[in-house]
Structure formats: structure tokens, C-alpha cells
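Please treat every number below as a calculation from the coordinates, not as lab data. Computed from a predicted model, the values in this text were never measured in an experiment. Cβ atoms are built from the backbone, for glycine too; each structure is taken alone.
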Structure P
Amino acid sequence: MTPWVLHVDMDQFLVAVELLRRPELVGLPVVVGGRGDPTERAVVSTASYEARAHGVRSGLALKLAKRRSPDAVFLPVDFPVYEAASAVVMQTLRATPGAVVEVLGWDEAFVGIETDDPLAAARSIQAAVLEATGLHCSVGIGDTLVRAKIATDFGKPQGTFRLTRDNWMEVMGERPTTALWGVGTKIGARLEAIGIRTVADLAAADEEALVAAFGPASGSHLGRLGRGGGRTTPDDTPWVARAHGRETTYQADLITPDEVRAALAELAARVVDDVRKEERAVQRVHLKVRFAPFFTFTKVRKLPEPTFDVEVITQTAYDLYLALDDQRRVRLLGVRGEMVPPDGGY
């Protein structure tokens with residue numbers, strides 16, 4: 001039998017979970033995000049296909065989503081419900097005979113499987129997930145993780161698509177490099193600056209030129225990405241967190257340094273609660289600040305010694321904020337605690 005990679009991606013996952021609870025909303029534009037109030041500062045977590053038809057996408061401000069889809073129903077994010085649904089999905093995937101499952105997030109995973117009929121395997125997984133959860137998924141079929149991941153978008157919603165060495169260039173060759181998994185607009189612009197516009201251009205690019213422009217690791221990776229290469233088998237090694245972070249977008253801007261410090265203290269306390277569960281102390285503190293209207297900065301500082309001390313983490317984050325020497329109002333703060341590695345490393 002032949003080894004295959006299946007990329008399982010739940011269709012409009014958060015919305016789909018909500019529709020199971022609220023079947024009367026099926027067929028309507030539905031947006032999940034923040035506290036479900038489009039007048040507040042928050043972003044779209046997931047939008048139904050009906051809302052997407054109006055230009056509503058994940059990451060869009062709820063206020064803009066309301067403008068684009070005035071009749072949309074807005075719902076608050078309900079983390080425990082989604083986590084429970086995700087756990088059933090992943091349990092179902094792991095129950096596939098002979099499967100190796102690499103979880104990517106709440107709503108997607110790679111499944112490594114040996115079979116002579118990958119399409120039948122994909123449809124079997126779709127049926128099993130639907131029976132266990134009432135939720136639909138799309139499945140990309142590939143001979144590498146990259147090809148399987150990219151294939152999924154061609155099968156959405158509720159479908160399948162196969163992308164392999166044999167049809168890679170036919171399907172992807174003339175598409176822009178930003179169609180590749182992990183190539184965003186900034187990397188795409190840098191590639192275009194050196195004459196690489198399409199996936200075919202990237203696949204044929206001289207590796208030395210890529211290394212010169214992006215460094216040895218990233219340059220080689222981009223070349224492989226253009227050819228659809230990379231790992232051919234998922235890795236089911238349990239994921240170990242390197243850090244825990246908390247951030248908040250404030251409905252009213254923070255104006256004074258005292259307000260900022262108090263907010264940082266609250267975030268730091270939540271971060272320490274998270275890292276204590278890992279039993280690994282914080283060794284680096286990361287600060288994220290978004291000034292009004294939308295200027296974002298990140299800073300990091302290594303601590304003299306690892307700690308669980310909320311006050312030390314708070315003061316370090318506050319010192320990073322003061323070092324920015326920026327008097328603008330603050331609309332978002334984030335504190336991230338990078339932990340010491342586990343015994344034996346990552």
C-alpha cells in the first residue's frame with residue numbers, strides 16, 4: 001500500500017458548532033467574534049459562507065463586518081464549547097485504523113495513512129467525523145504535508161481534492177507565490193522584487209539566489225515549498241508549549257501610565273496561572289502594544305533568572321512599554337511568557 005497524507009479541515013468550524021445549537025440560523029450570514037457585539041473592538045473569528053459572500057473574513061474588525069453584512073447575526077466566542085467539539089474531532093481521527101495524526105489547531109489536522117484508495121479513506125473520515133459530531137469537513141489528499149494542506153482549499157466545502165507531484169505544476173504553477181502555505185504578502189513582495197512572481201518561478205529559482213535573499217534556512221525552505229516538497233509523513237509527537245500569552249483589546253483606550261501598568265499586571269497574573277500548569281518558569285517576557293489608531297510594536301527581554309513572580313513579569317513588561325517612549329493612547333496590550341525548555345529539550 002502507498003503512504004498518503006490527508007489534511008482534514010473543519011468547514012466554518014466555530015460557526016458550524018454554533019449552528020448545531022441554533023439550527024434556526026442555518027442559511028443566514030453568521031459571524032462569531034469577540035463578545036458578539038459589532039459596536040465593540042473585536043475581530044471576526046469565523047464567518048459563515050453566507051457572510052463571506054459579503055466580504056466578511058477572519059481577522060476583520062467586527063465594525064467593518066457589520067458594514068459589509070448589515071443583516072448578519074453576531075455571536076460571542078464560546079471557547080469551552082469549541083474545545084469540546086475539537087476534542088471529539090481529533091479522537092475520531094485517531095480512531096482511523098493505522099492513522100498517524102498531527103494536530104494543527106482546533107479545526108485541522110494531518111492524517112498519515114497507508115492505502116491504495118486515498119479518496120475512499122478521505123470520504124470514510126468525513127463520514128466518521130459527521131457521525132461523531134454533526135460537523136462537516138474538507139479533506140486534502142497529498143503525497144507531502146504541503147500538497148495535502150494546499151489541496152484542501154480546492155475541496156471546500158465538504159469536498160476532497162488530490163494534489164501530488166503529478167499535477168502540482170498543472171494546478172499551482174501559474175498561481176502567485178502567496179497561494180503557497182506560509183507565504184504571506186510580505187514574503188510574496190520580497191520574492192517579486194527578485195523576479196519570482198509565480199509558484200513555477202519559485203520552483204525553478206536558483207537556490208543560491210534564494211539563500212542570498214532569505215538566508216540558508218528560509219531560502220532552502222522556499223525553494224522546496226515552490227516544488228510542493230517537504231515532509232511526507234505527519235508527526236504525532238505531543239506538542240509542547242514554548243510560551244503562554246494573554247492579550248486584551250480595550251473598549252476604551254488606556255491613557256495614563258498607571259492604567260497601562262495595572263492592565264499589564266492583570267495580564268501577567270493570567271500568564272503566570274498558565275505557566276504554573278506547565279511547571280516551567282518564565283525566562284523571557286514579550287510585550288505587545290497597539291497604540292491608537294493601529295500602530296503595533298513588540299518587544300522582548302530576557303530575565304536575569306527564570307521566575308513565576310507576577311510582579312517581576314509585570315515590571316519587565318512595563319519597563320519595555322516605557323522604553324518605547326510613546327505617549328499615544330493604548331488600545332491593545334499583550335504579555336507573553338516564554339518558558340524554560342522541558343527536560344530533554346523540545
Structure Q
Amino acid sequence: MKILVTGAAGFIGFHTVRRLAERGDEIVGFDNINDYYAVELKHARLAESGIGDAASLPGHTLVQSSLYPNYRFVRADLGDKAFVDSLFAAEKFDTVIHLAAQAGVRYSIENPYAYVQSNVVGFLNILEACRHFPVRHLVYASSSSIYGLNEKVPYSEADMTDRPVSLYAATKKSDELMAHAYSKLYGIPVTGLRFFTVYGPWGRPDMSPSLFLGAILEGRPIRVFNHGNMFRDFTYIDDIVTGVCAVVSVPPAANGYGVAAAVYNIGNSESVALKDFIGAIEKAAGRGAVKEFTEMQPGDVFRTYADTSALERDFGYKPSTALQDGIDRFCEWYKDYHSRS
């Protein structure tokens with residue numbers, strides 16, 4: 001299967017590319033390598049995938065991986081519709097896994113236009129390319145954040161998702177609606193995956209595992225929002241990628257309305273207290289954290305908790321990584337990566 005993976009230098013995209021390449025699919029990775037967080041980490045991820053000297057990559061040029069003969073990468077922006085169309089026309093993809101997005105709930109309050117440009121306009125360009133250069137299946141990243149002010153837990157795919165508390169969540173809901181419309185209008189099979197808090201090796205430096213562990217190791221205080229009274233469905237990266245790779249091979253069938261569109265929660269199906277999560281990092285680090293308790297931040301939600309029964313029913317999805325095991329692996333990677341950088 002020939003697959004385009006957008007966001008290939010990102011956290012989930014990087015791991016997805018490697019899993020797909022190792023199972024034998026032909027992969028084209030796509031990423032603009034923006035500077036929302038340190039590009040050095042993105043360059044290092046690409047190097048781990050055999051895309052060397054990432055800092056000097058030419059734009060709009062497919063670069064062959066030195067590790068995977070079935071993987072090529074291109075640095076480009078999804079906002080460049082002409083290039084996106086030309087890539088689809090030339091490569092004739094079977095499947096698209098769209099993971100590229102402007103991430104970060106709190107950052108969306110400071111830089112709203114970046115989110116609309118990347119998460120809405122960029123996704124529209126992918127949909128249009130899938131329309132004009134048909135693919136068998138489009139899998140795209142949604143988010144647990146779309147559940148917003150919904151207080152019922154665990155979150156089910158049938159729950160209300162029209163009360164977002166951040167622009168980031170609103171753009172992800174928009175993606176789901178656009179995908180549904182394009183499936184109805186143009187017969188594109190689409191599957192949205194609502195990711196719940198993903199963590200693990202090569203994770204983003206702006207997310208809590210890296211922020212907490214870095215501060216603990218350096219003896220700096222950590223900020224504990226809502227005085228620690230928060231819960232998250234933390235999901236280890238390997239479990240996430242297993243789910244993505246299972247879904248990608250099975251396009252949804254059209255329903256009675258002629259719409260081949262599915263949406264699934266993908267998480268660990270366990271809501272963990274923030275204090276317990278911090279405790280797992282303290283244990284892995286071998287030292288305690290200095291905590292500064294603060295109020296809830298704008299755009300945050302009190303709890304996330306995934307009902308993954310639909311994904312289990314349809315694909316046999318069953319996350320298997322215990323929190324402490326995942327945190328231990330993350331901590332091991334973190335120490336090794338920062339000792340080399």
C-alpha cells in the first residue's frame with residue numbers, strides 16, 4: 001500500500017512512519033518542519049527515520065531514507081495547494097494518514113490564525129487533493145479536546161461535541177464536519193481518530209511529560225494546574241500507532257445516507273489523576289518534584305476519559321502499556337536524548 005503521512009516529523013507521525021515502513025508499506029512523509037517547538041527535535045526524529053541532514057533539506061524535493069528503502073520524505077507546507085495537488089498527481093497514493101496540525105490548546109489562544117491556516121485550510125487542501133486524485137481511504141487526526149464542556153465520562157463517540165473551550169478544539173471539530181461533507185459529496189472513505197493525551201519517547205517538549213521531567217531533573221518547580229485536581233487519559237505512543245495502523249487498512253463502508261465516514265476514540269480508556277501521573281514521573285526520575293499549584297488555564301478541561309469500545313469492537317484495539325512502564329521508557333529516552341543534544 002502506498003501511503004502519504006502528513007506531519008511525518010511530528011511525534012505521532014514519526015512513530016507511524018517507522019511502523020508502516022517496517023511492515024512493508026511504501027511511505028511518503030510530508031512536513032513543513034515549523035518552529036512551534038525546537039526544530040532540532042524534528043530533525044532528530046527525521047534522522048532516526050534515515051532522513052539525514054534535515055536542517056538542510058531542500059523544499060518540495062523527495063528525499064530517500066537511508067534506513068528504509070520504502071520511505072521518502074518531502075519538506076513542504078499544506079497551505080501550498082499547487083504543490084499538494086502536484087504531489088498527489090505524481091504519486092497516486094492509495095491512502096492518506098493526515099496527522100499534520102498546529103497543536104497545543106493554550107497556544108491557540110495566543111495565535112488563532114495559525115490554527116485556522118494549518119488545521120482548517122491545510123485539511124481542506126488534503127480533502128480537495130483526495131477529491132481530484134482519489135484515494136481508497138483518508139485517515140485524519142481529530143482530538144479528545146472536541147468533547148469540551150461535556151461532563152459525561154467516559155467520552156463516547158455519540159456524545160455532544162459542539163461546546164469546545166478552545167479554538168484548537170473548534171478546528172478539530174471543523175475537520176470532522178468537512179470530512180463528513182466530502183465523504184457525502186465525493187464518495188471519499190474517511191476515518192477520524194480522536195486522540196487522547198499521547199506520551200512516550202520523542203514526545204513534544206511543550207507537553208507535560210517533558211515539562212515535568214525536565215524540571216524535576218534540573219530541580220526547578222513544576223506548575224500544577226487546577227491545584228492538581230485534573231484527570232487525563234494518558235495513552236502510550238506504541239498503543240496509539242497500533243490503532244492507527246489497524247484502522248488505515250479498513251476503509252469504512254457507506255451508511256444508509258451514502259456517507260463512508262467513521263470517527264473513533266483512541267486512548268487508554270483510563271482517566272488518571274494528575275497527581276498520580278506526576279508520581280509516576282517522580283518514580284522514574286528517582287527524585288521528587290517541587291510543585292507550584294496554580295489555577296485552571298484557559299482552554300483546559302477538567303477530565304478526559306476515552307470509551308474505546310467501538311475501536312475494540314471493529315479492530316480489536318486494546319492498549320497494553322501500563323502508565324509506569326510507559327513513563328519509565330519515556331524517561332529513559334529523555335535522559336539519553338538530552339545527554340546527546
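Observations on the structure shown:
- Parent structure of the calculated result 17.4, given that mean count of other Cβ atoms within 10 Å over residues 21-28 is the read-out and P, Q the choices: Q
- Highest-scoring label, criterion being mean projected area of the Cα convex hull in nm², for residues 53-116 alone, among P, Q: P
- Which of P, Q yields 4.5 [distance in nm of label points 7 Å out along Cα→Cβ at positions 61 and 141, calculated]: P
- For -0.46, -1.17 (log10 I(q)/I(0) by the Debye sum over Cα atoms at q = 0.09, 0.14 Å⁻¹, calculated) the corresponding structure among P, Q: Q
- Ranking P, Q by Kirkwood radius over Cα pairs in Å, for residues 69-196 alone, the structure that comes out highest: P
- Taking distance in nm of label points 7 Å out along Cα→Cβ at positions 149 and 237 as the criterion, the largest value within structures P, Q is that of Q.
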